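Read through the structures below before going on.
Values in this text are rule-based calculations from the coordinates and carry no lab data. If you're wondering where the values come from, they're calculated on a predicted model, not measured in any experiment. Cβ atoms are built from the backbone, for glycine too; each structure is taken alone.
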Structure I
Amino acid sequence: MLLDIDDTLTTGGRLTAAAYGALEDLSRRGLRVIPVTGRPAGWCDLIARFWPIDAVVGENGAFYFRYDRQARVITRQFWLSVEEREKARRRLDRLAAEILDAVPGARIAADQPYRVADLAIDYAEDTGPLPSADVDRIVALMHAAGASAKISSIHVNGWFGDWDKLAMTRRLFREAYGVDLDHQREMVAFIGDSPNDEPMFAYFPLSVGVANIRRYLPRLNSPPAYVTEGAAGGGFVEFAEVLLS
């Protein structure tokens, strides 16, 4: 069971008791529960240790973390080496200054200090929401600098590298579970809410969008196969209940 976090598991920026309880119920029933999120490494370290999950993919695929509770050891696998991340950070810092100068109202995301591999520009979490034209301008500036860019429900994330949520998820399954997802993708469900989830929607036959995905459907070439009645965390709980029944 793979899931996005912001506006998929959470509702209005909050993790409800019902949504967290659904995570516990899925894990208790024997599913491997794996958040696949744009959130930063600092958050993902806590998520890997504290939540009832098996692993977490963060920063849109820049890494995965797993915590072995019996051995009390955390595994951290990154797409880039330390040297590559340091070089990319200098380029991202220059790109951030360019974006803030070109797009009034855009802000560096509050969780940026806890990131190791990407740049998060806030357009709807603690600012705005900015109009679609401004969001598209941020994406265009990232692309012009040679960076990858993905739109979530709250941030535009940019990075220098060839990863995305799907690429690191496939690596996680290969390295941690010995599973080639190309041959076993039917064993996995994914639920998300925004354009940065599109690679997952396209890849997994059992792909689900919570109801708030509808505002992004015009941007998607590969929409989810199913859409819940409920929005955000309520939609996640709805889908979890279907699986558990």
Structure II
Amino acid sequence: MQNRPARPTWRHVAIDGPVASGKSTVARLLAIDLGATFLDTGALYRAVAYLALCARADPNDDATVLRLLAAHPPAVKAGPQPLQYSIAVDGQTLDRQLFTPSVSRAVSAVAAMPEVRHRLIGVQRAFAAERDVVMAGRDIGSVVLPNADFKFFLTASLDARVQRRLRELVQQGIDIDAAALREEIKGRDDRDAGRALSPLVKAPEALEIDTSAMSVGEVVQTLSAIVRKNSE
């Protein structure tokens, strides 16, 4: 990695893309490379889905989900190191429980609720307002940070994304059938792209990068070079 810029001339990098396109991993490593803070906004929506499941509520029930969100709002907590953060609810830090198959199945329904998005977008913007940040999600460049200095849209083939998510789940000790995972990811693609509010779209000025045949390191180096070249 290159030396970090002493005084960066940018504040915000937005990285969007569909599920398992590599955006969260790339954003985290890019933030380390650039000396910025990383935030995966999807974790906030997963926290709300987790709340609904813990309460045995239907994640499609807007009224119940909103009551839970009002009573137990997720917060972004700064970590002990400059680049770290965590998602907490009622003071409890949430980690692996946010990435179980049940939460993954419920999160699209929760994320499609306009009031949920409205409330969480405010949390995301407040976090970004205080720091240089590399933020990953599905509507960062188009909605959350429309004035971001750099916008990237990462894509990958469905097959590549299924294999990536399968490896992640196996590493977490979660057993899932590959065919079922493929249908789950395809369903999430359809729901994310088709929702009325803040659908998954590529911002007009975002640079699209197909990561299907690229390693994580190659993607990070590509994005870092672009940011550094245009920050001189």
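Numbers at a glance
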item	result
Among I, II, structure where helix-only ellipticity at 222 nm (-39500 (n - 2.57) for each DSSP H run of 4 or more, over all residues; to 500) as derived comes to -14500	II
Computed 0.30 for FRET efficiency 1/(1 + (r/R0)^6) of positions 69 and 173 (r between Cβ atoms, R0 = 25 Å, to 0.05) - originating structure among I, II	II
Structure responsible for 32, with relative contact order in percent (Cα under 8 Å, 6 or more apart) calculated and labels I, II on offer	II
